[in-house]
Every structure is written in structure tokens, then in C-alpha cells.
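Each value in this text was obtained by applying a stated rule to the coordinates, not by laboratory testing. Remember, predicted model here, so these are calculated numbers, not experimental data. Cβ atoms are built from the backbone, for glycine too; each structure is taken alone.
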Structure I
Amino acid sequence: MSTIPLQHPHEPHGDSIAARLNWLRAGVLGANDGIVSVAAIVVGVAAATPTIGPIVTAGLAGLVGGALSMAVGEYISVSSQRDSQRALIAKERDELRVSPEAELLELAGLYQAKGMSEATARQVALELTAHDALAAHLSAELNIDEAEVASPWAAAAASAIAFLCGALLPFLAIVLLPPPVRIPGTFLIVLLALATTGALGARIGGSPLPRATLRVTIGGAIALGATFLIGSLLGTTGVV
């Protein structure tokens, strides 16, 4: 008796592949945020004053503040999502306990609406219910996997780490480069980094590579140019 292969080796069909791609995409976006945010801060301050002290202070403040802000925002967002998912799971579990036959009919109806015949839909519903009724309903009705409910603490930590990884690049560039090339060197390093994250994000998301790369790079260049201009104006007018 031959065995039907579940998947091709080069085509992952695991239930968590979409979740892993989302985490990876979020990590790239977090790093991109760190690069642009801190680069804009340090370039703006460096344009206003050549003194390294204020540049380091502003850069560290932006790095730490941005990472904490990202972490708190992600924690709140994922906590709200998790609470909603848990409430839906509890509701579905209660419905299965109170009216299992009605839930079976509902599940069969969902599969029939997807194109199965009435007999096939009922048979599928029966087999899935016998295997794991709650998982079957969560998947068919709500597209939820109980085992993959996100952890807000993990999301917060991942967001903060991604931001820090991106933010360290412009911070180290502005601090370590010699004064004559401090600002243009940081511009160049940051734009190359943004092009890299843009290309990586496009690759993960399956979008056109040149368009995504240019979009991220041009957006970063505009942010750097704006803060550089503001810093230069403040420096020349004597405000700083």
C-alpha cells in the first residue's frame, strides 16, 4: 500500500509557517524603525552641534526610549489580541459542551459552504470532531490555533530587540566616525542598511524587490534630510 506524501520537501505546509513569517517580517520592520528613528535623531543633533556629548546623549535617549516604546506598544497590542482569542476559545468550548449536535451541524455547514457535498461535509465534520472538536471549530470558524496564541511578553521582547539591533547601527556610526565624515558617513551607512532591510522585507513578503527597496530607502533619506535641515537651522541661528 503506497503512502501519499503530505508535502513536497521545498514547500513547507506547517500550521505555524504563516506565524513565523509574520514574526520575521515584524522583526525586519522593527529594525527598520530603529535605524530611521535613531539616525534621524543623531543626524539632526550632529547638524546642530559638532560636540559629541549631546549627540551621544540624544542617541542613547532615542535608542532606549524607542526600544521601550516599541516593547510597550507591542505588549499592549498582543495582550488585547490574546484576550480576544481566549474569550473566543472559551465561548467555543462552552458551546461544544452545551450543544454538541448543533455545533456538529454548524461545522458540517461550514465545510459544505466551501464546496463539499452534504454527505462529505458531514463525514469530515464527524471525523474532525472525533479527533479534536474544539480545534476543528476554532480552525473552521475563527481561524485560530489554540497552541499558537501569542505571548505578549515574547512579542514585547522581540520588538525591543529588533529595534535595538537597528538603532545601534546609526548610533555607532555617528559616534565612531571621525568628525569630518560623521554626517555623510552616517547617511551612507544608514541608507545602505535601509536598502538591505527593504530588500529583506520584500523577499519575506513576496513583493517586488526594487519597489520595496526604493520605498524604504527614499523614506529614510527624507527623514534624515528633514532632521539634518532642522538641526542645521537651529545651529546657525544660535538656538543650540
Structure II
Amino acid sequence: MLANNAINRRNGSRKASELRAVRFTRGYLKGALGSCLVEFGDTKVLCAASIEESVAGWLRGGGKGWLTAEYSMLPASTPSRTKREVFGLKGRTQEIQRLIGRSLRSVVDLWALGERTMTVDCDVIQADGGTRTAAITGAWIAMRDGFDTWKQAGKIKANPVFDQVAAISMGMVDGRLLLDLDYHEDSRAEVDMNLVVAGSGEFIEIQGTGERSTFDRGQLDEMLDLATDGIQKLLELQRKA
């Protein structure tokens, strides 16, 4: 199925197994310890890392640090204005920022951080599908650079990040397996999946939903194979950045 899909073209003459144009702009913000503007096609997410010299009460006295993430979509990030979540976060927002935090923590030695908290803010400035996967992939760069800045300042002895993290979406649209869905594809996908993988190749998280149809084990394996190839390309782009 993958071979047949690769023949067919999508918007922008993109193959079924092809990523959108991916770009990382490091050091985008002067005030952040680490920052990165990540672009997956027309999806653009600004990621920024900051560190506080404290931890939540439940961690105090244990010598262990923490890393968390916050996610938001700016009002003009979508064609119709997205309202600011000033009266409480929506369930989708909470789920995505928890996913980003879990993904980043999986490759950080929190004991080496000491009793400090890093927060990585991920603000979607333009949304065209795959905002969570772009956020995770760009947040890793902002996080790593933030820890490097902290190390250079003599606050920590070594960068506690021991591996890479990248994420990609895939799904079934009109019966075809596609990688890195844009909004037009995602909004009509029969099956929608997201994959988060470490640089080691080990899975961090798999999210999969039959939106309009079910899928079998063979299709799941095909989607994972498709996504794994895409992840390897993202990891290479991270290293180049």
C-alpha cells in the first residue's frame, strides 16, 4: 500500500510518504534561555524555554527538578479567530501540553537539573494541522538550547538532555495512508494518529483514533512504518539545526 501511495500526489505535489517543508529557527527570542520557531509547512509554532530556581511543593527537598510545558493557540492562528482561554484551559489544550511535557521529560535527567523547573512554552502562531507534533519537535530544540545556556552560566555541570525527541502525524485519508497531515487532510481523515519517538528509535507515545472508520493490525503496522521513516528525517533535521 505504501508503494502505491507514494506514486499519488497531494497538495503541493507532495508524496504520501513525504514531510511538509520543515524549518527550525533557533534563538528566535532574545529574552528566552532557549527558543525555536518551528515550521511544518504552514503550521508555525514558537517554542521558548525558561527556568525557575524552585520546584513545586511536592518535589521540595528531594533534590529532583521538573520540566513542564504550556501550549496555546494565538487568536489569529486560524482563519476564524480562536478565543483566548482566559477562564480555564480547554480539554484539548490540557491534553496537548501534558503530551509535550511527558515527551520532553522522557529524555531529561531530572536529578541532574537539581531543584529547578524548566517550562517550555509552545505558542501556535499559525495552524495548518499537526500543531502538537510540530510543538514537540521544536520544543526539544528550545529545551536543549535552554539547558546549554544554563550550563554556560555555571548553573548546572552538564546538559541533562540525553536524547532527541521528535513527533509526526499520520493517518488514512480517502483510503490512503498519508504522513504529516495538513489541516485539509486531518479534518477529513478516517484514521488519525500521532507518534512521538526518541532519538534511540524507541517509542515515547502513540496516539491513534478511528475518526470515521476502524483500522486493523496490518494498517497500524503500515502507519507506524510510514511515521518511523518520517521521524528519522525530522531527527536528522534537528541535528543539522
Structure III
Amino acid sequence: MLKKLVAANWKMYKVQIDVSDFFGKWNRLETPKEEIAFFPQDPLIPLAKSLLRPGEKVGGQNCSERKEGAFTGDTSPYLLKNVGCEYVLIGHSERRHVFGEKNEVMGPKLKNAMEAGLRPVYCVGEKLEEREAGKTIEVVFAQLEALNGLSATGYDIAYEPVWAIGTGKVAKPEDASLVHGKIKEWLEEKGLGEDARVLYGGSVKPDNATELLSSSGIDGLLVGGASLDPESFHKIATAV
């Protein structure tokens, strides 16, 4: 059984001095018992990797569905693996809804990442209008179809309701548990995700982390803004 995963998605924040300052403070705090992974911008990955404590991991925020080639501005998962990544985020809501990445590209990305030796954290979740229309499960299941054709192990899922990301709103633990349970039922029915942890992401903060992590079916957290500060993220990472 894998440990709960608490992941810090730093998005397009921090430069080198910020990373050094973060880990200078972070490494003086008690080591969390959960698995910890940091997702900085690509150029910061080697620095972050060099400052990690034993057992802590680093990942990329996105990757290409291609191994290599004339694709300016894209990042190969093989390069992410080469510079020390063990994880990669795929399908984050900002990639889907800001950059327009379609669900059709997610399957090839997942496959390519796994072939490169990375463990994807595949993000799914509904927008506010889809939630209000009662389509949460329908939307999430449609996004999960990208997993078809993959092996039964080697990836995690992050349920991140789009309406709760960066808004201060958070799904009630019972609502999140319901969706997590449905995701696990879908995976079991398809014979997929035998070792998959289902994380929750969306305005996670120190004051709601304990309740979320203690809720049925929630196997970890994908943390955005609250992960930028070492003390804030440490409170979340030690919430259990």
C-alpha cells in the first residue's frame, strides 16, 4: 500500500533564490510521514532536486505526448526523467481550460510519460456550470477514458473541481469522497489503477487539510497556492 501523496504544484511561481529560500526553511521542519512531491517550473527542477531530503520527490508540471523532435517549446518526458523527475502532472485544469489541451491528447501523454519511467498524476474535474447541471460524474468519467489502454498500475489520479481552484471555494469532504469513490469504482470496473491513489486538489489550505485527508477515499492532496510557503505546506503535509 502506497503512502498518501501530498504534492506541491508551484505553477508559474518562484525563481532560483526563492527555491533555495524555501528549502532552507522546509528542511529545518520535521519530515512528514506522507510521501512528498514538488512540481516546480521546468528550469527549477535540477535545483529543487538537489535540495530535497531523502524520500522527497520532484515532478514536471506537464509533458509532451512525443519522445523528441522539432517541437519548439514542448518538453519531453524523457528529459524530465533525465533531470531527476519521478512524477509528472498531466491534464491539469489550467492546461485544459487555459491552454486548450483536449482530452484526446491525454492518453498519448500518459503513455509516453509512463514509457519514459515517470509516474503520472492525471488530473480530472468539472467546471462550475457542469457541476450545477449535475454532470460532475459524467465529465469525470469522460476524462478518465484517457486511461484506457494503459497498464493496471503506475499512475495516480487527482480530482480537482475546476470551480474550486484558486477561488477559495473547496468541495465539502463528503462531496469529494463521493467523487473519489466513483473514480475508484470506475477504475475497478475497467481493471485499471490497481495501485492508483486518488488525490484531492482545489483550494487546499492548512485549515481544511485534516478533514480532507481523513475523509473516505481521499489518498492525498494536490496543493497549489498554499504550497508556496514552507510553513503553510508543512501544516498541510502533516495534517493527518
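Couple of notes before you dig in:
- Computed 18.2, 58 for Rg and Dmax of the Cα atoms in Å - originating structure among I, II, III: II
- Ranking I, II, III by distance in nm of label points 7 Å out along Cα→Cβ at positions 29 and 213, the structure that comes out highest: II
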